[in-house]
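In structure tokens below, several structures.
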Structure I
Amino acid sequence: MLKIALKVAYLGNNFHGFARQPDLPTVEGELIKALKESGIIDEPSHAGYSIAGRTDRGVHALGNVVSFRTESRINLNQINDLLPSSIKVLGQASVHHGFKPRFARQRHYRYALAKNPFEGDWDLEKMQKGAKIFIGTHNFRNFTKRSERNPIRTIDHLEVRDSNDIIFFDVKGESFLWNMVRKIITVLINVGQGEIETSDITEFLKPQEQVFITPVSPEGLILMDVIYDNVKFVEDPYARKLFLSVLMKNYLNTRTLSAAYQEIMDNLNYKENCIYPLFNDLKVLK
């Protein structure tokens with residue numbers, strides 16, 4: 001009997017999160033169905049099936065991890081053929097029988113945020129200064145459910161960078177609370193837009209202060225990797241190629257839709273004989 005860990009990539013748009021839910025399409029539901037159909041496991045409970053993390057609806061992943069016991073040889077192509085195109089197993093690793101994927105050395109999340117072309121520039125330097133305040137061990141009660149029993153978490157790395165009108169937020173740590181990463185990014189966006197000061201972040205990290213923070217939308221969040229000591233995944237080039245082809249198709253479809261929106265906006269503006277007059281008015285309507 002072997003214990004195997006799989007590295008799973010997926011686009012979260014069409015799923016109700018990772019974790020199984022009755023009568024709703026989820027990443028985990030599709031994955032377990034493929035593992036059972038391929039004869040790799042019988043029932044998840046019998047196989048000791050477990051996962052690294054439950055990403056929310058709309059969140060994507062390049063490196064979520066599941067593990068299970070099996071007597072079958074793992075053929076990634078067979079599993080991927082049974083999965084929807086937006087889910088692919090990219091690699092596998094043999095692990096010891098005590099391995100539990102949720103006990104990772106580090107998780108890496110990245111958020112990609114397209115700049116709003118109809119707003120002014122953000123203060124990137126101020127956002128980077130604010131990011132440094134989050135690094136270290138803090139009480140993140142204001143960044144998750146107030147009922148969380150243990151809101152103490154450690155952030156190893158938090159970087160904010162600007163690349164081609166996209167702002168990237170890279171956050172690394174051993175574990176994160178529900179909505180924690182997305183709420184941190186909300187705060188850093190507010191800093192960049194001048195709505196709050198970096199000194200406010202220190203106040204938000206005080207558990208006696210009660211602050212309501214709305215998390216940013218999940219669509220820009222990617223679980224980039226889950227890292228373990230002494231576990232080396234063997235990645236499959238063909239699986240990566242399959243997933244890349246799906247991404248390219250979706251990307252081109254999105255660009256086509258954006259181009260259509262841009263053309264409609266341009267025509268609306270040109271009919272007013274000036275550039276972007278409507279957007280100034282629309283800000284009042286938000």
Structure II
Amino acid sequence: MFTGSIVALITPFQNGQVDELALRNLIRFHLANGTDGIVPCGTTGEAVTLTRQEWEHVISVTIDEAKGKIPVIAGTGTNDTVKTIEMTRYAQSAGADGALIVTPYYNKPTQRGLVAHYTQIARKVDLPLVVYNVPSRTGGNVLPETMAELSQIETIVAVKEASGDLEQIGLISAYCGEQITILSGDDTLTLPILSVGGKGVISVVANIVPQDVSDLLAHYNAGRHADALRAFLRLLPLSKAMFIETNPIPVKTAAAILGLATDEMRLPLVSMLEEQRVQLTDFLRTYGLLNMASA
């Protein structure tokens with residue numbers, strides 16, 4: 001259902017407010033450059049520091065601007081099952097095509113707790129759900145056996161896998177087969193994850209080079225594996241540069257350098273150190289996104 005290059009969209013701010021014009025322009029940029037789906041209000045979208053009103057606004061604007069041309073998978077996950085159900089219901093009522101639901105953070109549920117959490121959400125909301133497994137941020141990991149159990153639930157259609165563990169991701173593929181779509185949650189592992197059964201990526205670097213990420217997926221899915229490898233290796237240093245500081249600091253800084261949006265963030269995230277900004281600018285220039293005299 002959800003495959004290809006899906007962008008984990010930044011949320012642009014201007015003077016402390018969501019910049020709706022920039023948000024709409026970003027979505028148009030993705031529609032024009034091969035992006036297959038949009039995730040608003042995920043980690044990269046700074047969802048945890050959006051007010052409820054802002055969160056609803058970003059979701060509704062994204063759905064309105066996407067105009068049904070590509071799927072919108074709203075980030076609705078929290079560490080409270082009841083609240084997650086309520087937010088997922090809102091996303092459904094707003095017209096989202098799916099919901100990205102991060103594993104509960106801070107509470108650190110057991111594997112049984114994870115199954116109960118996702119099962120309850122699936123029972124209460126009739127919307128395609130994407131499990132988001134990112135142990136480095138949540139302190140918990142969805143094991144392959146747990147994912148196999150969750151894959152039996154009809155509306156759980158995909159997993160965004162950001163564990164960084166290829167063996168684990170391969171086991172998910174082995175245990176779940178076609179019952180679940182595996183999406184890379186790490187740009188630096190997209191090609192390896194495709195090789196063990198992945199069908200796409202929820203990408204940070206696609207914020208600034210959407211066509212290139214789309215081309216990588218298109219090459220691989222068409223069986224042009226040598227072309228896919230070349231595309232992946234070209235992207236790899238830039239993808240890694242998106243994490244020289246905490247995401248989304250580098251990608252928002254890159255977007256500002258490229259004139260796509262401001263680099264304004266919400267505390268406790270702060271602007272990039274100048275030394276790191278110079279390093280990031282060098283990555284952008286080496287990739288060919290800047291003229292030698294610019295930035």
Structure III
Amino acid sequence: MSVSCLEPVCVLRNDAIVGESPVWCAATKVLYWVDIRRQKVQRFDPATGINEFVKIDDIVTSVNRRKNGGAILTLRNEFAFFDWESGAVTRLGNPEPDRTGNRFNEARCDARGRLWAGTMGDRDWQAPTGALYRFQGEGPATLERDTVIGANGTAWSPDSRTMYHTESFRYAIFAYDFDLERGEIANRRVFLQLDPDGGEFPDGMTVDAEGFIWSAHVGRGRIGRYDPAGHLEREVQLPVTRGTSCKFGGEDYRTLFITTAQETLTPEQIAKDEPLAGSLFACEPGVTGLPTIPFNG
């Protein structure tokens with residue numbers, strides 16, 4: 001079967017070490033995103049091309065809007081509320097104080113506004129020390145899955161009956177039956193398995209309005225669109241090797257925004273081969289995305 005390939009454009013030249021966690025705000029028409037290693041929460045205005053940022057006193061691994069205003073972040077080890085205008089960060093606690101070698105990675109909200117956040121080994125990415133938590137803002141986070149290897153992108157089918165969760169260093173995306181009312185997962189199975197020796201691993205992801213899964217594959221610079229059965233339907237081919245995540249935004253959610261990274265590239269590789277590594281890209285793939293759900297807490 002032939003697979004169509006889309007070419008994105010660079011909408012913001014940037015030097016993000018690890019650009020991640022893009023999230024569209026329809027009210028203000030800006031894209032929020034983070035640079036994990038430079039400790040920045042950022043917002044990009046596609047209409048003006050202006051990218052603003054606030055630097056945080058910790059690594060910041062994900063950003064999600066809050067229903068009550070501001071945002072919720074995951075830092076190295078803690079959840080935190082964030083106010084853009086003042087820069088105030090209110091730390092909300094560490095769900096795994098006994099796992100000192102871990103850090104948070106990606107986090108996303110389900111249709112009820114509960115935050116699902118995963119952890120991973122900060123230095124040993126292959127260690128099965130990560131976990132997946134559900135956080136509702138009141139009380140401690142609930143451990144939903146343990147022995148995770150590189151917790152990463154999370155997304156839900158349009159009807160919320162299936163949750164997809166990436167474990168980067170199992171080189172796999174798993175599907176779960178999802179109980180929206182109770183916020184529970186069951187029946188874990190492999191949705192997509194990449195070859196561990198294939199030179200790429202799955203990273204951030206999103207789901208479009210047709211229920212197809214878009215997964216960023218770090219190493220080969222591609223974003224794959226997969227049907228609900230796991231078959232590759234089309235690709236976005238980036239001019240850099242480290243596309244980290246993607247999210248729909250813009251008018252009617254027709255634009256797919258893509259974050260990228262410089263991490264593990266040498267200065268010589270960046271200068272010679274990947275001068276756009278760390279930049280923001282976008283394309284209009286001919287399908288629409290789903291509105292981003294804010295944190296309900």
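Every read-out reported here was derived from the displayed coordinates using simple, explicitly stated rules and does not represent laboratory data. On a predicted model such as this, the values are computed, not experimentally measured, just so you know. Cβ atoms are built from the backbone, for glycine too; each structure is taken alone.
Looking at distance in nm of label points 7 Å out along Cα→Cβ at positions 33 and 81 over structures I, II, III, structure II comes out largest. Computing helix-only ellipticity at 222 nm (-39500 (n - 2.57) for each DSSP H run of 4 or more, over all residues; to 500) gives -14000 for which of I, II, III? Working through the options, I get structure II. Which structure, out of I, II, III, was percent of Cα pairs over 30 Å apart derived from, given a value of 26? Only one of I, II, III returns 26 for percent of Cα pairs over 30 Å apart, namely II.
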